[in-house]
Structure P
């Protein structure tokens, strides 16, 4: 998976299926960790990869129509996760349009998706992370 952020500009998140690498351009820092150790796996990424089971992971599920789709809100069943609420907007064609994760510290991770393409042909080099010259490298989960 490769996510290029528009805000902050230049932020890049890449996973090759084994490791996660995130480049924070404002700090000229790269954070790397095994994929299974990544906090990002716990909510939006896990859902996108089909690794999240709502009935096992969440409580207080609520849904309401939104446009032609549906908004789903839920809270985690266990308190050891780094978030207090998740929201997903799903289109009428079962496409994920938004993922919003609210942390216990009131931080918000918000992802918006459009122009979804299923299994497009892509260059495998897009998922090979190259450390920018001079960047500090922080290894997490080692």
Structure Q
């Protein structure tokens, strides 16, 4: 088995969640604010169904992280060149299992952050989820 690449050495990071409307766009927005501009940072979802980021995610990102994700367009992981990324951070267990089946050869690039899905919750839950994502970025990527 290959050794996992260090997150600190990644030149490209892809955040993946289920719908690409809450967690992964928030993670993408936060990472872009604090990481080197030379690092490619994107997001995708296993099954995106909306046309943009959730309103609550947009609000939390603006009010707490000074990041604008209002122009986010959800992408399907299948339509994303995910094999090009050095590090693929997956934000829940179900998506992680699916990605391991979809691309077993990329196991050394997959990192699981088990972050609860706030979709359909009020803005307070989005704030809590955003704080969890922020802490993970601070602890593991910087």
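For which of P, Q does distance in nm of label points 7 Å out along Cα→Cβ at positions 11 and 107, calculated from the coordinates, equal 0.9? Source structure: P. Assuming -11500 is helix-only ellipticity at 222 nm (-39500 (n - 2.57) for each DSSP H run of 4 or more, over all residues; to 500) as calculated from a single structure, say which of P, Q it is. It traces back to Q.
When relative contact order in percent (Cα under 8 Å, 6 or more apart) is computed for each of P, Q, the one that comes out at 31 is Q. Source structure of the calculated read-out (P(r) over Cα pairs in 10 Å bins from 0, in percent, 10, 36, 36, 16, 2) within P, Q: P.
A short reminder: the numbers here are calculations on the coordinates, not readings from a lab. Just so you know, these numbers come straight off a predicted model, no measurement behind them. Cβ atoms are built from the backbone, for glycine too; each structure is taken alone.
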